[in-house]
Structure I
C-alpha cells in the first residue's frame, strides 16, 4: 500500500519532523492541529474555546485541500491541557461537525505543543 504525504498552505506547517497528513489507501490521517494561524504560525485564542475554533478551522482547511468535508471524518482524538475545558471545547466541536458525529476519544494531558490548551487529530475517509 502506498503512503503519500499531503501538504497545504491553508493549514499550519508542521512544527516538527512530520507531515500535515498522510494518505493511505482510502484514508487520510491528519496530524494533530493546535491553534496556529497558518499565515503567521502564531497561536490564536486565550481560552480553550477560542483555540478550538482555530483548531477546527485548521482541520476544515486541511480536509478541504484534500477535497473532503467534515462529514468524511471517521475518528478524532481531542487532547486537552485541562479536562475542565471539556464542555467549552465540546460546544465548539459540535458546532463544526453539526449532525455528523465521528467516533472520538478525549483525554487530558500534562502539556501540549507551544502551550496550547487544545489539540485535535483526525482520520477521514477519502
Structure II
C-alpha cells in the first residue's frame, strides 16, 4: 500500500506503526523521558512512541508541545516519523526543529489504512507513506 500526501518535514524513516484515533498533546500527554503516552483516558495511554511511526489525526494543546518533541529527539525517545490526517503548527514546528519526517493530507485515510504493528516507511521528501 502506498499513500501520497503533503510533505511537511522531509527525511526518510521507517518503523512499527502506532495508530491513535484521537488527537495528541505532547505537552502533558506524552512523557518525554520515556516516550510513553500518559494522557488519562487516551486510546494510546501506556503505549510507547519511541522509534515508531506515530499516526494520529492532529495535534492539540500548548505550543510547548513543539519543545517536548525536540526534547524527546535529544533524549532518544522521539517517534521515528509522524503521519497526520492534518497537521497543525505545534506538531509541524516540533518535527522541523527535531528533524522528524512528517507527512499529512494523504490520498487515503491513514487511520483506516494503517494498523498498529504494521511496518511503515515514511518518505517525507516525497510525501509518501508505504507499508513494508
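FYI, it's all coordinate maths here, none of it is from the lab. Please read all numbers here as calculations on a predicted model, not as lab measurements. Cβ atoms are built from the backbone, for glycine too; each structure is taken alone.
Assorted remarks:
- Of the structures I, II, the one that 16.6 was derived from, the read-out being mean count of other Cβ atoms within 10 Å over residues 31-38: II
- When distance in nm of label points 7 Å out along Cα→Cβ at positions 63 and 87 is calculated for each of structures I, II, structure I gives the greatest result.
- With respect to relative contact order in percent (Cα under 8 Å, 6 or more apart), the largest value across structures I, II is given by II.
- Given -8000 for helix-only ellipticity at 222 nm (-39500 (n - 2.57) for each DSSP H run of 4 or more, over all residues; to 500), calculated: source structure among I, II: I
- Which entry (I, II) yields the derived value 15, 53, 30, 2 for P(r) over Cα pairs in 10 Å bins from 0, in percent: II
- Each of I, II could give Rg/Rh (Cα atoms, Kirkwood Rh), for residues 39-94 alone, but the derived value 0.93 comes from II.
- Answer label among I, II for the case where distance in nm of label points 7 Å out along Cα→Cβ at positions 7 and 103, calculated from the coordinates, equals 3.1: I
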